[in-house]
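Asks: Next up: some structures, all given as structure tokens.
Please treat every number below as a calculation from the coordinates, not as lab data. Bear in mind that the values here come from a model prediction, so they are computed numbers and not experimental data. Cβ atoms are built from the backbone, for glycine too; each structure is taken alone.
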Structure I
Amino acid sequence: MIRRAGLLSALLLAACGAEPMAAQQPTLDGKPPILIAHRGASGERPEHTLEAYKLAIEQGADYVEPDLVLTKDGVLVARHENEISETTNVADHPEFASRKATKTIDGQEFTGWFTEDFTLAELKTLRAKERLPKLRSTAYDGKYEIPTFAEILDLLAAVNKDRKVPVGVYPETKHPSYFTSIGLPHEAALLTMLDTYGYKGRAAPVFIQSFEVGNLKTLRAKSDLPLIQLMDAEGGPADDAKTTYVAMATPAGLKAVAAYADGIGPNKAMVIPRGALGTLGDPTSLVRDAHAAGLKVHPWTFRRENYFLPLADKGGIDPAGHGDLGAEISAYLRTGIDGLFSDNSREAAAVMKGPK
């Protein structure tokens, strides 16, 4: 009877999309995994605004993540993309109507308004808006400015003044080879800014990430700050047509990454894939293989809306409804990941650190 009951339980778990509890695997350095606020508390405020970063810190984030693009006058600002019609009210400004353009970036054609065609002063006249209005509140649209990287570092300096453990910064260089091609490279501006604010050495509370390879190698030649090679489940680096992310995620590929980076930031499906019905499958060997190469693993992105959750963790059929994000995160923590990106720092912190 015991064996038959065990078999029945396993079948029921599989049918429900759940999976038996796996043993907890260790992180690379044995320390607790870090919580990275993906674009700030972007599940509750317009992404990449000072208000989103502030809220994420209040909710328990260990790092805040600004995606960095450049303005016409060479200033680093936080936007997910250099095309800003999805995240700002630029289309409502008639004085900028003539700036609308079509450009090819990383081999894809985009039409809209681009940060590199605006001075910082001009961008400061715009206001942020929710990027996912069908899933999230638009109550804060039109209230917040586009922040500069310096303003984000000022915020962290103020927050960390009385903290024993500082909140770190986790910038991503967006489309670095494209920006280099138009005479606006990231590297010097980024490293100068981090140095000015005291981010020095491998122990500094900072990670620099990129989906491209050349950018990270250039940074490694100029700095010993920790670097993260981002990876998607498909495609490859925009600056290396011969390489795929799948190949980079093999043991041999990870060994090559370890020559210039300190970790990887994979699409979470590369750690635990989903089945055809949206159920979580068995973990891959990626975390184990990365750790064997001496690389940390910080998968992305964990979100509470049903639209993004595995089948067993959904809270209903409304795509904008909230499900059990903690259950999904728990499954990934058991693989030994060293941190994760989440739009919802409050829910992530609850499972990663326990209630305050």
Structure II
Amino acid sequence: MTYIHFSATPEVSESMHHAWQGLREKKPGVRARDAAALLGVGEAQLVASGCGHAATRLAGDWTTLIEALPNLGRVMALTRNDHAVHEKIGEYRNIRIIGNMGLVLGESIDLRLFFNHWHYGFAVNGDPQFGTTESLQFFDSDGVAVHKVYLTEQSDRRAYDRLVDAYRSSDQSTQQTLLAKPSESPVRPDEEIDIAGLRAHWRALRDTHDFNDLLKSFGVSRTQGLRLGGPDLARPVETAAAAVLLESASELLLDIMVFVGSPGVVQIHTGPVNHLKTTGPWFNVLDPDFNLHLRQEDIASAWVVTKPTVSGPVTSLEIYDGAGHTIALFYGKRKPGQPENPVWRTLLSALPVVTTWS
């Protein structure tokens, strides 16, 4: 690992914080991730620059902190990557921790947690000027946000204060040292892949959760695996397919599942999508308890993917950026052991197909 050193003297930290405030005034609504990129720093560094007045550094066992979140009551959970933002309002319930992994299986907030990517945490003060509330924010070793929890009007603020006091770090410096993100392994040439074996094992799947292990066992990246799977298992569709699919689901009042992940969290919405709106480059779902913000211009490929299971085939729409990283996954609502809704499958079969693929 290569260390990135950020020497944050009090003067530098104060200057960074003022630069962030100035940027927010010039660009109301700019998200911290985008602000950090514009200022040339990691988001965790940007947040750390406010320690002592705008933020509190946290320390401790993140798994026990997660287990305390039900005390906060109704909050907003936010997970994002570079191209999609997933916001869900509800309560943290039915929490299960198994080693470095965790589950939150509440009726509204549904998460898969990977704590090996949870390295830094902060409690960030609300700022009425910019319409933000108090929040808990967690970051990977390279300073990328993995998950955020925002208070709502229905949250228990005394419980929040007690949690912050319990996990307050003795280090409230404004300096944050980050690790450089490891370089990704190069994609293996197609001629080195056992394509026939990949397809055969894919068709023999019994559970959708085994798909990632299948790709790893054959040494293929996700989009490479989809491309090599063949049109009966994965067919490319137009990059506008996600918007088309959401609009169709909204018109039919169809319950769907929307997955968006960061390095440390996968956040899931299960239910309808009603209020859709395009704002600039963003396609949005703007429902009372669920917001999705999808940057359409960043979608480089989209695939309708079929995975066999003991209960019949399960199909999904999967969208990826130019580097092959997952932006979002879309499934029809279903419970384990139940067959897929045929209406969902019909919607996917109607999506516009890419006729040429390089």
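Asks: For which of I, II does distance in nm of label points 7 Å out along Cα→Cβ at positions 32 and 160, calculated from the coordinates, equal 1.9?
Replies: The correct label is I.
Asks: Out of I, II, which has the highest value for distance in nm of label points 7 Å out along Cα→Cβ at positions 56 and 224?
Replies: II
Asks: Using percent of Cα pairs over 33 Å apart, single out the structure from I, II with the greatest value.
Replies: Structure II gives the largest value of percent of Cα pairs over 33 Å apart among I, II.
Asks: Sticking with this one: So if we calculate distance in nm of label points 7 Å out along Cα→Cβ at positions 40 and 328 for every structure here (I, II), which label has the highest result?
Replies: Answer by largest value of distance in nm of label points 7 Å out along Cα→Cβ at positions 40 and 328: II.
Asks: For which of the structures I, II does the calculation of FRET efficiency 1/(1 + (r/R0)^6) of positions 200 and 312 (r between Cβ atoms, R0 = 30 Å, to 0.05) return 0.10?
Replies: Matching structure: I.
Asks: Using distance in nm of label points 7 Å out along Cα→Cβ at positions 48 and 120, single out the structure from I, II with the greatest value.
Replies: That would be structure I.
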